[in-house]
Structures are given as C-alpha cells and as structure tokens.
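A.B. asks: Below you'll find the structures, each written out as structure tokens.
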Structure 1
Amino acid sequence: MKLETERDPDGGWYDRFVQLVDDQGHVVEEFGKNPTLNELREAERRHSTRINLWQQGLVCDECGNQINERFSARQDGHLLCWDCATSSESHEQGGLRINADPTKSVLSESKLHKKSLCDYVINVATGCRHGCKFCYVPSTPAVDNRDEMLDDRADVDDPQQDWGDYLLYRDDLPERVQRGLEETDFQNWKTTDRGRGIVMLSSGTDCYQDRRAAQITRGCVHELIEHDIPTRILTRSPNVTRDIDLFKQANGSLTVGSSIPSFDTSLISVLEPNAPPPMARWEALNELFKAGVPRFVSFSPTYPTMGREDIHEALSWFSAIDPEVVFHEPINPRGINFEMCIEALEDEGLESEADEFRKLQRQGKWVDYALDQIEMVRDVATHFENITIHTWPGRDLIEATNGTQQRKFKQMRRQISPEPFAE
C-alpha cells in the first residue's frame, strides 16, 4: 500500500487531499487534508502494512515543503520537515520536555552480545518517561556525551538527574531503517557467537512507553521482519500487546520481554516512578503467552531487600507465562544512579529499605550480596521445570572472586542464552 495525494484546486500548494491505496490502485482509506502523523501511523496498524512517508506528496505543515527526507511532528501531530523540526522549541506535556531527536545513527553495533542479548540496537528516542532511578543509560556515552544537544533540544541541565523529564522522538526512524536495510550487504552483517546477529529494541529507552514511541517501534519491527532479521524487544509497557498481530508474522524470529525486577509495588513505585506496575507488565507477558509469541523476562536489577521468599514469588509468576529464559542481574551500587535510589527511598520514608541499599556501598558488602543473590536465584529456579536463568556477572564481580567461584562466573559470562528464535 502507498499514499496518494491530490491538490485541492481551490487551495494552495500545501492544501492536498491524502488517501491510502492498495497495489491495484483501489482507495483503502481517505484521510482528507493534512493528516497527522498519528493518523498515518495508526492506519499502518489498522491495515497491517507499512506506509513509507517519504516522497509521497506529504508536506510540512509549517513551511509547505514536501517531506522527502527526515521529518518529525509538532505537538498537535502535524508533520514538519527536518528544517522546521530542528528549529522548533521543545514543549512540555505532563511535565515531560518533548522535541525531535537529531540523532543520525539508525542501527548501532552493541556490546550487549556479551550478555547474549544482541549485536545491534535500535533506540526509538533519547530519554525515557519512566525515570527509573537505577537506570545506567544517562551515564553512557550515547547520552552523557551529548550535553549540548540535550540542553539545546530539551533544556536538560543534567542528563542523569533530569532522567524521566525529557524525551526526544525519532519519528522518521522506520523510513530510515527501511532505507538502511535495503542498502545493507548482509554478508557483512555482524554476528557474534552470543549476539547471533540479533537487533534489540531498545537498550536506551522503552520502545513502547507511549503511543508515539510504539508507532515508531512498529514500523521498525515491520522492516526487520521483512528482512528476516532476528529481533529482541524489551519493554516495561503493556502497550506492547498492541502489536501482537505483527509479532506473529515473524514466524518465531522475534522474542518479546519485559523488565520485572520485583513484584513489591511499594519499591517499584519509588524506584521506577513513572513505569507501569509490575503486575501490568506480567499481564502483558501473559497475553503474549496466550498468543504464542516467544517471550523472556528481565529479572533485573534485583534489590538487596529481596529474600528467598520474594525471589520464589517472582519466579512463580514467571513460570506461569513459560518464558524461554529469565535474564538476571543483581543491582550494582556504582554511580550516581545508585545514590538516587537511596535518596528516593529516603524521601518516601522507606528508611529500612534505604539502609539495605546503603549497606552495599561498604567495602566488600556488595560482593557478598551479589554472590548470595545470584546463587539464591539459580537455586530457587531449580524448583521450576520451565525456568532457565541466564546470569551475567560483571567483570568487577569476577575480579573480586577467586578459585572455583571465579571460574564458575567466567563460565556464566561465556554462556549463550538458550532461546531458539535466532537460530
């Protein structure tokens, strides 16, 4: 399917009627004049197709120039050419500063193959509305080295402290992914032993955190499926179920997972202030289970407040949705993000929980905690026939151990996730 436009003889250059036609030229849907980006993207989902918005006769709502290359949209959803989009000021929506993301990269090579997650990542935005206090993303070069851009585009003073308050969308990413894949020499496609050529959405933001992000994600995933590329989706949002129809078209070459570090809502609401509750995430995984979509769980980062009973409860819920794998990592006390976790707990009056987190900052205490929790999770998992734990101990944890324990951790780091979807 494609778009066709027809100028209104009584209007100006940018005054055009837009309609969607099938391969036989039959009109499938009429949009009237100047449809919004939301209307066009939702039509893709409604008709289970991809609509390339480049060079289709669509015009910028501000200057009237035709949309031939990069584009974004205003707050009201009307399309903007790239010149107009990059000159516009950010706007606030529910306390969130929003703008267009000028990032040029489309498909980025990733070191997450070390965790057996992927070889490439696609991020549909910079920033994330969830605002998880423990999130390491703002300290990575992809965000931390772009202070000037973030200040210019979204008035960001500190990428880490402001995490959860800014979101820059990549609205034209599906079009750029399509072009990039069409020009890709797949003989040179990076495929490591543990990454297995997988593309993951998203490592730096939640790709289903709202409808606009979900629309970008759907277009990208559609293109990846068209090119038979193994795809991993990781999200905290129940919005992921909106695309079950698309996931089923992947014929098993795609897996969808959710991050559920705990089912303790009092902790989750403090440490992940704007994220959906853990049970809503589980219910989304259950919908995927019933639809036959391959799924996994990211049991990460688990908290020092969690004992054997808490871990057993979590794995019981995971077992009910029959995941292909459960990725696990205990929380790491490095960085300002860990300090933000402690401050958030204290601000909410959770003093005993804050003390448990604070203890991990003592010399050697984190190592003991991490060792105990990794062993506990793996031991509890043996009580469930359908739970396989994939643990990735960090290098600092390995260096803090020796002998049999160190050899065991090194072996864990070399293991490949048992998921069959990328084979």
Structure 2
Amino acid sequence: MADTFHDTDALVAALSDADLDRPPALVANAHITGVSVARALSAHDVPVIALDRTDSGVAPPSDAVDYAGQVTYPLDDADGFRADVERIAGALAFEPVAFACMDEWVRGFAETEPAGVRLPFSDLAGVERVLDKANLYALCEELGVPYPETYEVGETDADEIVERLAFPFVVKPAHKRKFEEAFGTNVIEVEDRGEFEDVVAEAEEYGATVLAQERVNVAVGADTSLASYVPPESADRDPLAVVGNAAVRYPEFGSSCLVERVEEPAVREHALTVLEETGYHGISESEFVYDADREEYVLLDVNTRPWKWISMPVAAGANLPMAAYADAVAEEEYEAEAATDGPRDGRWVYLPDYVRRCLTDEAFWDVLSEDDWRSLFSGEFEREGELTTGLYRPSDPAPAVRYLTGEFTDREYYCSC
C-alpha cells in the first residue's frame, strides 16, 4: 500500500531512497483500471508506482501499489508531464515500464516519449493508425472485416450522406480528443438534417474530423470484444488474447458491469487481422457489436490501452499486463501467466454498477447465482472459481473502502474508469 499520495517533488525524493530489485511499473491514471493493472503486475512481484493528477483515485491505497504521486496532467501541459515523468524515472535504479489506462495518458507517453521510460506499446504513429477511425474503417474495407456503414464528412458531400444514411444516425469523431472538447462525449445521435449540420459546424470550430455512421441494429447483450496483447515483431510470439462478452451494462446501453469469456472465432480473427495490418503492438481492446440485420459482428472501435474489465482475461489465464512487462524488460526473464491449454472460463463483475442495475431496472433479472453471491461475500472467489471483480477484493479492501467513502461524500473522480 502507498501510505502517502505525494506531490511530484516528494515522490521523486521517496523513490530516490527506494530499494527496488527490478524495474517498476508506472500506472497512470490511478483509478479502477489502474488498480486492476497494479494487481495483475503485483501478483508477479512487480513494484507499482501509481501516477495521477489527483489523489482521489482508488488505486493508491491498494496493497498492489508501492508508491503513488501526482504528475502534471498531459492534456494540460505535455511538456510538464514529460518533465515530471523523467524526474521520476531519473530517481530510480531501473528504467520503469509505463502502463497508460486512458487515452490521454497513452498520448501523453507516446507523444512526449519521456527519457528513461520503457513503453510497452507502439510509438505515436502506430497508436494513431489504430485510433484514427477513418483509417481503421478503411483498413476494415480492405481486409473484409465488417464495420458499420460510415462516411467522412468533407470527403463525402453532406447531401450524399443524408441520402445514404437514414435518420436517425450517429456522428462520431475520427479522433476522440477534439470532439470530446466540443461535446463532452464520443457519439451523438442526430434525428434530422438540422441537428446533423449543427454538430458538424460545432465540430469544425474545434478542428475535429467528423464521421457519419449508420445506427446499427444492435442485439442487446451480445457486445463482444477481443482483449489482447500483441507482442512486438522482435518477440516472434503469438498474441495473447481472450474474447469477452459484455453480457450486462449499466445503464442498459452504458458501460460494462458483467463480462464473460466466450468463444467467438470470427471476433478474434477479425480483430487480430486489423491489429496485424496496422502494425500495432501492445495491450488493446477491439470492440464489436452484433448487428441483428447483418447477422454478424461489426467492429466499432479499438482502444490501445488497458480498460475497466482487464481483470477478466487475467483471471482466465491471460495476464496481459504481465506479458507486456515481460517483453519490455528484455534483459531479464519474466514469465507471464498464461493457461497452457488456452484460456479458462472467466467472469468479471463491477459490483457498484451491477447492483445499481439490479435495483433500478425492473425489467432486469439478476444473472448471478446464490453460489456466486456467497462466493463474493465470503471472499472464496479470490481462491477458486471463475468469478473475479473490478474493484472489491476482501484480501485488498482499501480500494473498495476509498470508493465507498467517496460515494458518501461530494468527492468525485474525473474519470469513471
């Protein structure tokens, strides 16, 4: 457990006195995804340093975190972020390995390339090839990977777009950041020509490239993603990958709160084909939805980072963070946990959202069994079985306590993941 969330100066001083026997991991940001990554690495005795712009995240009090502290937020000051991280790296006896848990932290590390820090994912150009949705969908077209009908505004005339796409349809950015600055979201559904033109005009003011996309007839409960770590070409190894089905969301079309491992060979094949073509290496989540009209999965997005339910593939025998760490620290041998006979069954639940869905949605029926709940309350799920959690662990209670005390006050964290 990190006893103190330091400011940058104090963190550098503390790390200068640290007695570490191997390269530590820098995990940023230090919230729900961050604590899952920290636990996956700490299970293999990797020291973890949690970084964030605020002390409100749930990761710092975890037993999996050795040190925690503040760094400049990369979206506020990229040069300041690089300088802070370089000072932290300079205080250490080993070059740390960076794990970025949200897009802004990925870009912060990839754009600034702090000296003395190992990045276990592609450079900025490689990340951009994946995150640029216009490029991603063009690759899908070339490779025969199904994706929603999509047009880039400007490349295709607005009259033609309206003619080809029936209202309502969705408007989304080719790159998230500028669009999010304008609208505070990544997807906007437009009902008519006027709404479409208003969104496009506002996006242009922010310099955001806009895509118009059909509204897919999504089969509820069938959303499926490939959780993967693709090693660098030099490693000459196969990707480590697990397919997960977001069986329950909160609210119904919100974020995942129950994810199950499933066998979907087409999802695995299509996602890895796209990733291979981009040349991207690192941890990623390739998101698909099942189109009830096409009767097949279509690729929506790829996130080039860990995400909220990354503990599920870890529990299923594919420790993606440890695999990334092992490749980054090439001078030593570190074995990533991987089931020898393929992934095991696994389920992940994020209890705060799952319980809210149970309590507030009269049409939803609890899909956890009495044995599941007994295992959760007793803590037995940590020792055996296929169930794991996003935050709550009786063996490591402090993150859940931090979350609950935050709910009881007006303290809010700036990111739900």
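A.B. asks: State the single structure among 1, 2 that was used to calculate FRET efficiency 1/(1 + (r/R0)^6) of positions 67 and 387 (r between Cβ atoms, R0 = 41 Å, to 0.05), giving 0.85.
C.D. replies: Numbers: 1: 0.25; 2: 0.85.
Working through the options, I get structure 2.
A.B. asks: Using the calculated result 12 for relative contact order in percent (Cα under 8 Å, 6 or more apart), pick out the matching structure from 1, 2. Kindly include the intermediate steps, with their values, before the conclusion.
C.D. replies: On the way: 1: 12; 2: 16.
Considering all the candidates, the number was obtained from 1.
A.B. asks: For the read-out Cα extents along the principal axes in Å, a value of 78, 44, 37 was computed from one structure; give its label from 1, 2. Kindly include the intermediate steps, with their values, before the conclusion.
C.D. replies: Working: 1: 78, 44, 37; 2: 65, 52, 49.
Attributed to the structure labelled 1.
A.B. asks: Let me ask something else. Ranked on mean count of other Cβ atoms within 10 Å over residues 59-66, which label among 1, 2 comes first with the largest value?
C.D. replies: Working: 1: 16.6; 2: 25.4.
Evaluating mean count of other Cβ atoms within 10 Å over residues 59-66 on every structure, the highest lands on 2.
A.B. asks: Next up: From which structure (1, 2) was Cα extents along the principal axes in Å, for residues 203-402 alone calculated, if the value obtained is 51, 36, 29?
C.D. replies: Numbers: 1: 51, 36, 29; 2: 48, 46, 36.
Going through each structure in turn, the value belongs to 1.
Throughout, read-outs are computed from the coordinates displayed, never taken from laboratory work. Just so it is clear, the model here is predicted, and its values are computed rather than measured. Cβ atoms are built from the backbone, for glycine too; each structure is taken alone.
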